[in-house]
1. If Kirkwood radius over Cα pairs in Å, for residues 570-641 alone is calculated from each of I, II, which structure is the one that comes out at 13.0?
2. Out of I, II, choose the structure whose coordinates give helix-only ellipticity at 222 nm (-39500 (n - 2.57) for each DSSP H run of 4 or more, over all residues; to 500) equal to -22500 when calculated.
3. To which of I, II does the computed value 1.0 (distance in nm of label points 7 Å out along Cα→Cβ at positions 106 and 410) belong?
4. Given 29.6 as the derived value for Kirkwood radius over Cα pairs in Å, which of the supplied structures I, II does it correspond to?
5. Quick one: relative contact order in percent (Cα under 8 Å, 6 or more apart) came out at 14 when computed from one of I, II, so which one is it?
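Only the coordinates and a few stated rules stand behind these numbers; no lab work does. Because the structure is predicted, anything quoted here is derived from the model rather than measured. Cβ atoms are built from the backbone, for glycine too; each structure is taken alone.
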Structure I
Amino acid sequence: MKIAVYVNNLDEEYQLATYRSISDRAKELGIDLLCIQQERLDDLNSSLLNFPSLRFISVDGAILLSSVLMDEQSYFYGKELNSIFGNLPVISLGAAIAGIPSLIPKSQDSLETLMDHLLNVHHYEHFIFLGGTENHQDNIERESVFKQSIKKAHESNPSITSVILHANFNSYLGMNVISQYIEQNPHAPADVIVSANDSMAFGAIKVIKTQQNERWAKCAVTGFDDVPDARFIQPSLTTIRQPTQEMGSLAVETIYKLAKKQKVEKLITVDSSFIIRNSCGCTTEGDTLPTKQSSNSELKDYITQMQKNQINADRIQQHASYFGHLLNGVTSVYQIINHLKSFLGDTGISVFYLILFDHDEKSIPDSASLFYSKVGKEIVYKPCKKIILKDFFSTELCSSNNASQNFILHYLNVDKKQIGMIIYQSENSVLPQMCSISILLSNTINRIHFLQKEKERSLELEKEVEKRTNEIVQANKKLEEESQRRIKVEAEVLKISEQERMRFSMDLHDDICQRLAGISMMCKGMSAMQPDLQDLSTLIDETLHRTRQYAHDSFPMELDSLGMNEAIGNLCNTVETQSENKLTVKYKWNAEPQLPLDRAQKINVFRIIQEALHNTIKHAKATQINVTVGQNKNQIKITVKDNGKGSTLLNKDPTLTDFQSSTKGGSLKSVGIGLRSMYYRADQIGAKCSIHSEVEKGTSVTVIIPIK
């Protein structure tokens, strides 16, 4: 027979003591136990709701430690629990639930006795009730008795006062709540603090011991539960003893009867008892350590056992702390295993399973990965062995060759998310530390998963960047190829254009000009007989001169015959001669006789200078132009500078800007066409063309050609 025992966490003395009593009685009756921690009912603050383990475990009955599994009044949960557990026999331990057999401690009489002791023996007047969760059934019952006792006493003694505080049944929170209250009320000390459980009482005692105010330092404290530490704390704690041993035994016997289809009572009560010790202000104790009247052997055995328990607890704490320290350095789940092996060996845990869920699962799945298992001396390391949880709990978990079949299940939780579980068998003394171990494992595994995901994201990002980079490289390569193709095509167009200019120039020179020269000679020969032909001859000569100039402008033949220096010089002379205004063109050649340029470069340089001079004559209204060709070991620099009217529009790159604006002197739109050709030709020969112009200060065109 196997029974599931549902608790919150076995790191709290009341739950641990209850489980011990259940375990002892189950062993006597030959019943197997599966203790499941952290599963709750309808708790909005919990990530594990409505007992999900029922999907994959197979048991013959269930014991619910309902006083810690449900924060609301448990009485109203009968229908919900019946719908969840169905026909499975289930009992409530610690709180009454309608429709379900319930075992509850009868504590009202003991609490009333405690309050009577504080009021009538010690004659305390100023009370603090340090309660747990405000809507928890245990707190409601204990707080109700406290209020009734205070109300009754106040009728005969109006000086009696009371304050209600809440600390969620937690020692640390109890300490904080009392500290804050004392800080806010330093001059209104209480006579006694009545705590709803021993853990909060321990926290209150720690605060009281540190007070400099003598009246606060004398404040009495009482508890509820009578956990083992209540005897050993100084002062020893006056409390209400919960009948955990009796209730645990009765719970096992009751569920055993239900599984055997026997009738049981719907409500079973067990009396609690009032234990007087020193914390309430008494100097004698009603229940404490063995007294001097005890036999020497009894006293010696008691002290020896106490020392052994303390030494064992310290040893386990050291192993847990060292294990936590080692986990800080691991970077993969696989590295956890070696440290886990050592810890399990040091603490004597013979059966242990580590099961991990898919990290993306939002709830507990039906299948998982059995990552590591230890059964007796046999250690099996099975990374990512897929298991069906239902099959695992019904077969493999029950196949271990151990005399005891009491297993503990603890979930690995991070931020209300389940990432796995640990299942183990251990001595009761190790159970509180295993709760800490589960937290350490949870945080470590979650940290590793987070780092792995970050690495995966980083790799994906690197791949995406590499892919995008390759795409950009390929696109740039295609653009470069297209650009080179375009440059070649444009260069070919320019070449054809220059060839056409040369053909046109030659046709003008060799055909039209020769014909005009012949006609001119005929007119001159006939002018003796017909004087009027002299005027015609003069007109023909002027036309011939202009035609030859057009032929020369169309293609400077001297570039090939005389060189660049002479060609540019002739161009400057022609511009100066043909200018209708008084224009001076100064030309300087500060370069080697033969520039390291090919024929296409020479032609384009000549055309740029020609266009710059043309623009100056047409638009600048200049009186002087300086043309300079310079050279050093790195570059050739050509400058055409005038002293004309200038315009800031000329500073814009015409290949990037449309010239739609105009100046007072006229439109610059036509200038933009010429400027574009200058930039275009410079780009074709690998040169850089720049224009700088200032109003009334002239314009400067600069072309720089790098020398390879």
Structure II
Amino acid sequence: MTLRDFLRLFVLTGIFATPFIGLYVAGSMFFPFITGKNFAFRIIVEAILGAWVLLMFIDATYRPKFSWVLAAAGSFLAVMTVADFMGENPARSFWSNYERMEGLVTIAHLFLYFIIAGSVMSVERTWNWFWRTSLGASMIVATNAFLQLAGKADIHQSATRLDATFGNSAYLAVYALFHTFLAMFLFVRERSTNPWRYVYPVMAIINIAVLYYTQTRGSFLGLVGGTFLALLLVSFFDKEHPQWKRYAIVGVVGVVALIGLFIQFKDAAWIQASPTLQRIASISLTDSTTQSRFMIWEMSLEGFKERPILGWGQDNFLYVFSKYYNPKMWNQEPWFDRSHDVFFDWLIAGGILGLLSYLSLFGAVLYYLWFAKKKHLSVLERSILTGMLAGYFIHNIFVFDNLTSYIFFFAFLAYIHTLHAEESAESKKEKPVEKIESGDLAIMGLVMLVLTAGLIYMVNIRNISANIALIESIRPEGIMVPDGKNKEKIALRDVLDQELFGSGEALEQLVQIAVQTMDPRVPESIRQDFYELTASEFEKQIAKDPTSLRMHSFAATFYSRFGQYERALEHFKVALELSPKRQAIYLDLGMMFIQKGDYAQAEEVTKKGYELEPANNDARLAYATALIYGKKMEAAEALFADFKESTIAYDDRILGAYGAIGDHHKVIELVNEKIARGFASSRDYFVLATAYAELGQKQYAIAAIEKVMNLDPSLKDQGTAFIEQIKAGK
């Protein structure tokens, strides 16, 4: 085997390994479904990059050739590079974080993957084997998914929505969507050459089943929309195969009829009995998920208006979300780092230039499929691939992308590129290099080996080590480690000292552990070490990223919990400047003022928070709690005038506030109402007993405990101990 053959084989091995990345779950790493796949992909690309550069050095035929797909991909990378370095937080835009593992570093690796695959895999037969390999990998993924469906494997994201080795139902859904169309493409492509071609429709059906059980509405709509478009294209343009044309027309009518019947009977019992169909039937403009999407997209438009040309940079949607936060999103998750729409994501990340450069990838493919002079594929094949693109496009309207879908998409771009790549007049005259001095080749090889090893270490190995160290540092047994001086130190200190791209997430983990050290059983020296380290790291992170609402919010809460109210107030004020309509900040600040005993300030800020969106019951409770501490009982009770039939009026925060100001009669009144209405838990009987005991009514206190012990015998020991305390007057 010649060196050229070896290098080509090495590159092909790396490319053919990428379809199996979706199977990899790095159980020992932080965000195991995300980080392992991304690091594996980056290492593969970096390794084959070095081999490909040597291969081009030896043989000019492996150098890139021009196509409009290449131009679009290059433009996309160039625009996003400028946008990221001119964005709100260039470091975050470049590296992203462990949870997403995107950023410019991923876009660059995808571009390299595209150009290497498009240069080396220039033979149709090689691509056919690659697509078969990808379909084979999808069958392994499907096997894992069906084991989840059968209860033989754990589902990670929810109780019923399959996620296989992806850890996210939407990621699995778009993966299955791609492979459904790919299977049908190969079935048509190989209909005259492969006697085993009928296995492809079976694979398509299996992937459709996987998609169905992910219950991902956007992907399901993508499947229907993509299929409809493919059939429509065949019915209009396939003049060479009248039979296929007739089938396509029947299919178009069938799809329309099925959609109509589904809409007509969407409330039928058999549809409501299926979780997937029920989710699809629930789609409406008033659906809570739909409403939240509209609000996020509205925020995205505001962010776009502020930076219309090059946007905010990748992974910087959090800044837009904070600045233009809509308080009506109080019942959604607290932090959105994506707009849940790929096109809005690119509009925010790269402005109008970023979005247009991303859309140019689709445009270049459609140009070659339908408008280029040379047609390498039949109408039916082009229709299927166009349907796949349409399905992916529709899916992207409702969710954000991920590495596994990116890999498939960029591989597909490389495939279209190789079908239409053009050689320049100069390159056509060139011949492969016949012979190179062995010394020059050895030097070149050594240089590439060193550069590749250095790249893999800098981009991956050190970050992998930090990631593993992070997960080890938050395990109960690994929080403290020996420091070599017969003492112990905080394990997360070493992770943070490296100052790599996961430092923000490491700090958030440190905050959680630091707050837990407030347990009186934890030695004061350890509590102090955690406080000092956390405070120091907040100063570093905020100095690097002063407009991060998330970091200021965490810092404010941290200092408040440790009784450092003035320092907490500084961060609360900055947080309110960054996000003046975010209710949670007002509510947390109000609770801090209550802890300080400044009830007037607590009432003022919680009232502002409540008025931003009165439908938020947490805001109602916070405002009422502040009013009670300020002994404005009538105003507090008025807030719950219409809520006596719910548990809100009897919330622990309300009971705790009345107890704290010594109004034990009110506590007794509310708890007895709560019991009478059937809202009470075991804990409420202990609260009731405490209130009676505070009033010196021991017999009623003991009776309350005896009743809860009868209702729940497991509380006998706890209740007995409590009764002894009551009798002893403690």
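1. Details: I: 13.0; II: 11.9.
Derived from the structure labelled I.
2. Working: I: -15500; II: -22500.
Label of the originating structure: II.
3. Going label by label, the one that fits is II.
4. Computing Kirkwood radius over Cα pairs in Å on every structure in I, II gives 29.6 only for II.
5. Answer for the origin of the read-out: II.
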